[in-house]
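Alright, structures below, take your time with them.
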Structure P
Amino acid sequence: MTDTEVRTVTVEREIPHPPEKIWRALTTQHLIEEWLMKNDFGLDLGHRFQLSGDWGKVDCEILYVDPGRSLSYTWNYAHDDPAYRLDSKVTFTLEPIPAGTLLRMEQVGFRPHQKQAFGGAKGGWKIHLENLEKVVAKLG
């Protein structure tokens, strides 16, 4: 792998709920806060928002919206140390299946030297999507 190559974290999860419920949890501020982080999310194309955690903030911008099916936004973490700086893109894709929805999350943009960020994302997204499923299960 050269330094110009990028790595991708992909997590798929079958969720026993319809895509509409999952979409709601992916695109509603107070629900995003329950499964991911505090935020000032907005669904308009080009909307800039931040996700805030104990460790810092992620700068985001909505890149693509296909309501109920797909959502993409930048996921940029600024840091003085290039090993920790991350310029990436997150994409959620929802596919109806007989058991509910197949949710696929891809985060692309990890450089070879960003082993800690890549490993953190691999483990972190699994936990976030488990939490997302719990939030969706509580929706009416």
Structure Q
Amino acid sequence: MKLSIIAGFSALVSSLLVSGLVLAQSGGSVQSLRGAEVDATLPAVEVYQQQEGREVRNYRQQPPTIPHSMDQYQIDRRTNQCLSCHDWSNAGERGAPTLSMTHYLDRNGNQLDTVAGTRWFCNQCHVPQADAPALVGNDFEASSSAH
């Protein structure tokens, strides 16, 4: 008796599985996220130019955007070219804004003479300004205290 119930249940599951596979195969072709066939050549996306001038911040602790190109900047484990102008030891003579003192604190709050490892990769928070359309819809309004 038990064996016949198990066999019947197995037959039902097998037929449902086969039916599901047939239905999935007949559902139509897979659509590409890029909107074209895999081997199709698409035109390059428009390159947006760097915005001139400084962008106003939208909220009090917003990281400032970068008002210059970073195309040739090297930022890796050993080198950070941003510091050649923005480190406290160079900023005055280069006329560049100095990094915030928070960039010289380790994770325990101890003051350092060099940029903390947790703040080494500038483009984690700071992005170059570009006159590009928004990638997604946004109804964000700047806080009144930022201006």
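For distance in nm of label points 7 Å out along Cα→Cβ at positions 74 and 106, which structure out of P, Q has the highest calculated value?
Result for distance in nm of label points 7 Å out along Cα→Cβ at positions 74 and 106 over P, Q: largest is Q.
When distance in nm of label points 7 Å out along Cα→Cβ at positions 18 and 130 is computed for each of P, Q, which one produces 2.9? If you can, show how the numbers build up before the last one.
Numbers: P: 2.9; Q: 5.4.
It must be structure P, since only it matches.
Work out Cα Rg over 2.2 N^0.38 Å for each of structures P, Q, then name the structure with the largest result. Before the final figure, lay out the partial values.
Details: P: 1.03; Q: 1.90.
Largest value of Cα Rg over 2.2 N^0.38 Å: Q.
Looking just at relative contact order in percent (Cα under 8 Å, 6 or more apart), which of the labels P, Q belongs to the structure with the highest value?
P
Have a look at P, Q and say which one yields 0.05 for FRET efficiency 1/(1 + (r/R0)^6) of positions 42 and 90 (r between Cβ atoms, R0 = 25 Å, to 0.05), as calculated. The partial results should precede the final answer.
Working: P: 0.95; Q: 0.05.
Label of the source structure: Q.
Which structure, out of P, Q, was helix-only ellipticity at 222 nm (-39500 (n - 2.57) for each DSSP H run of 4 or more, over all residues; to 500) derived from, given a value of -9000?
P
If you rank structures P, Q by FRET efficiency 1/(1 + (r/R0)^6) of positions 34 and 114 (r between Cβ atoms, R0 = 30 Å, to 0.05), which sits at the top with the largest value? Don't skip to the end; give the middle numbers.
Details: P: 0.60; Q: 0.10.
Max of FRET efficiency 1/(1 + (r/R0)^6) of positions 34 and 114 (r between Cβ atoms, R0 = 30 Å, to 0.05): P.
Bear in mind these aren't lab numbers, they're just calculated from the coordinates by the rules spelled out. Bear in mind the structure is a predicted one, so any value in this text is a computation, not a measurement. Cβ atoms are built from the backbone, for glycine too; each structure is taken alone.
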